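A.B. asks: Each in structure tokens, the structures are laid out below.
Read-outs throughout are calculated quantities, based only on the coordinates presented, and are distinct from any laboratory measurement. Model, not experiment: these values are computed from the prediction. Cβ atoms are built from the backbone, for glycine too; each structure is taken alone.
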Structure 1
Amino acid sequence: MSAAVRAVFAPRSEGPWLFGKHTDLAVFGGSALAALGLLAVGGALGLLDGESPGWTWIACVLAIDVAHVWSTVFRVYLDPAEVRRRPLLYVGAPLLCWGLGVMLYAFGPMTFWRALAYAAVFHFVRQQWGWVALYRRRAGETRDRWLDMAAVYAATVYPLIWWHAHLPRGFVWFLQGDFVVGLAAPVATLLAPVYWGVMIAFAARQFWRWRRGTLNPGKALVVFTTWLCWWLGIMVFDGDFAFTVTNVIIHGVPYLALTYRYGRARAAERPGGLLAVILRGGALAFLAFVVIVAFAEEALWDRYVWHDRPWLFGEGLETSDAVLLLLVPLLAVPQATHYLLDGFIWKVRGGNPSLSRELGGRGALES
């Protein structure tokens, strides 16, 4: 078992926590509290049913959402040994994403954005199950798999069904029209008892396990904070501000913690590499790196595609359709590659032997 894996996933003797009790509570519980705190701020400022102000976009979208996408480089591309281990995957993934993106964009911009939106939805949902699956493995749980899985998917998929049944909403995933219209509202109404029944059953089971002293607190924390944030951000409030703060923070912050911890451990094994050079500055250097790169990416998006924030990125430039055909999929490569690689790099099966030895022969951190 590598030192990197030992440093990221605490030994079993420390219990079921992924990073350690206090870190897990800060990462998973703290991110949810931050989202709820921002909802309270938004309520005081009258933002809950409106657009996100500039400071929210910078703090949540740029510094968390886009930055967490770029943190994947600390797991893969800043680690030459990792790249050499699976060069076809790591070199081929961005090329495949760009080529597929160009093909989709050629059918029309909305085809491209709709495909990317649903890929993102799948990624967001699967990441929450990935955390739960990893908590189950750390605790050595063999029971309740189907109930745990049902709770995660009820907490995430049902709000998405409800959203599709109530289009248009005051918020979008990427841009207006990227979700398919046509799901009848009664569908969500019919499924509501299933949604609430699963969540109540999960809550009752956790209460029973708590009374018996067998509660897996990290797993319960992930499920309940996911349910609360998705319910509030999608079904209760109808604004971009509420959706952004509840959707982005609990997704991006834990992933940033994971990639930082893993990158730091790998850097300790190879002190002369670029990974080690960057991470000598600790968490601040890590965050500075991903935020600066995220800023650069968003500057390109805004100047050449969106033209939404001249106050931050300067006046944009007009771009021809022919250039956009190549440029838009290219700018989306980091995001699409992140979605694709996360189906491989945190799995304990199929190419991650050190993770497999530490976490067991089956299961995954499937994001």
Structure 2
Amino acid sequence: MRSIHVVPAISEEAAGPSYSVVRLCESLIGHGDEATLAVLDTAHMFSPPPFLKTFPLGLGPRRLGRSPAMHRWLAARAASDAAGVVDLIHNHSLWMMPNVYPGRVAKKYGIPLVVSPRGTLSEWAMGSGSSVKRWFWPLMQRPALAATNCFHATAESEYRDIRRMGFRQPVAIIPNGIDIPDLLPSEPSDMRTLLFLGRIHPVKGLDMLLPAWRAVQDRFPNWRLQIVGPDNGGYLAEMQRLASTLSLDRIEFSGAMFGAKKWQAYAQADLFVLPTYSENFGMSVAESLAAGTPAIVSKGAPWEGLEPQGAGWWIDVGIQPLIDCLNKALDISPEILESMGGMGRSWMIDDYSWGRIGSELSSVYRCLLEGGDVPGCVRID
């Protein structure tokens, strides 16, 4: 079985789709399938995966990612008379021309199409961002999605987003996977660490985390707040100004961390926090748990299993729920938090391995191509 995956871009710093889509392709290949990943040639990579095919940007606004070369290549693959050139196209994300081309090509040549919105259909995402969305959706994106045979949602909440937008096609609910790192020793410290790790972006809820930290910082003088992540459109400076206005103590903006430094940050932390407004999955939560660090996550992200698994807290979105949870969680002994982290790590090993994720998605592909029993992960209601 040969699939083509399309995502606007990936980068060397593997996070978000740069991590999850690449690892998904690797997992499918590990199951004996063939996968090609088509992306725009916008970021230099020192070690690109062997299944990557890049395409130049064409004329037009960079934000739209127009690439006639990518469109022509997809059409040529779909139109080929050679057996097995491509069996299925899988589009990841929305809102750029590379996310439109798969629908156009699939419709014209009768190729099965799977679409992973990856958070782009959430109420928050639909109501925010560029004004381009107002015309791009009815003219470009929605018509391209009409060719979709099956959507892929990473959580139940994303399934509901797909249905809310009026799409009635089957939906495969399959989470992202996570690579389980070796457990790293934490360095001895008199201070305990509450860690945020992610893009410094309005959706992540830092505008709630900083006031919540102001409310609890005096009660917990042996805790510090570390904020790790790359700036997104100047929002870092805005959050630094907010921290100064609130007179926050023991807060550190550490910049972006990748690879070994990122995993060491998780290992050094006693507790992870993600007070997001909207997340289709929340890869940083999975990474934190895989590293053995328990988590506080808002209900803007689909991590309702945290409390049943004994690995953390799943709280309402808002400053006061976050204050209430921090007052409770920061008062817990290091030994209990370490035990909670261990339960989270076991959960990731059992349910979120890439081998399992690739196997489930491969079964969805085969059902679309060959018929037969519908996999249990697929919702048709």
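A.B. asks: Consider the structures 1, 2: one of them gives -21000 for helix-only ellipticity at 222 nm (-39500 (n - 2.57) for each DSSP H run of 4 or more, over all residues; to 500) as calculated from the coordinates. Say which.
C.D. replies: Working through the options, I get structure 1.
A.B. asks: To test your reading of the models, identify which of 1, 2 gives 0.60 for FRET efficiency 1/(1 + (r/R0)^6) of positions 65 and 321 (r between Cβ atoms, R0 = 41 Å, to 0.05) when calculated.
C.D. replies: 2
A.B. asks: Any idea which of 1, 2 comes out highest on relative contact order in percent (Cα under 8 Å, 6 or more apart)?
C.D. replies: 1
A.B. asks: Among the shown structures 1, 2, from which was the value 1.64 of Cα Rg over 2.2 N^0.38 Å, for residues 137-232 alone calculated? List each step's numbers first, then the result.
C.D. replies: Details: 1: 1.27; 2: 1.64.
Working through the options, I get structure 2.
A.B. asks: Compute distance in nm of label points 7 Å out along Cα→Cβ at positions 241 and 273 for each of 1, 2 and report the one that scores greatest.
C.D. replies: Structure 1 comes out on top.
A.B. asks: Please state which of the structures 1, 2 yields 61, 57, 38 when Cα extents along the principal axes in Å is computed from it.
C.D. replies: Only structure 1 yields this read-out.
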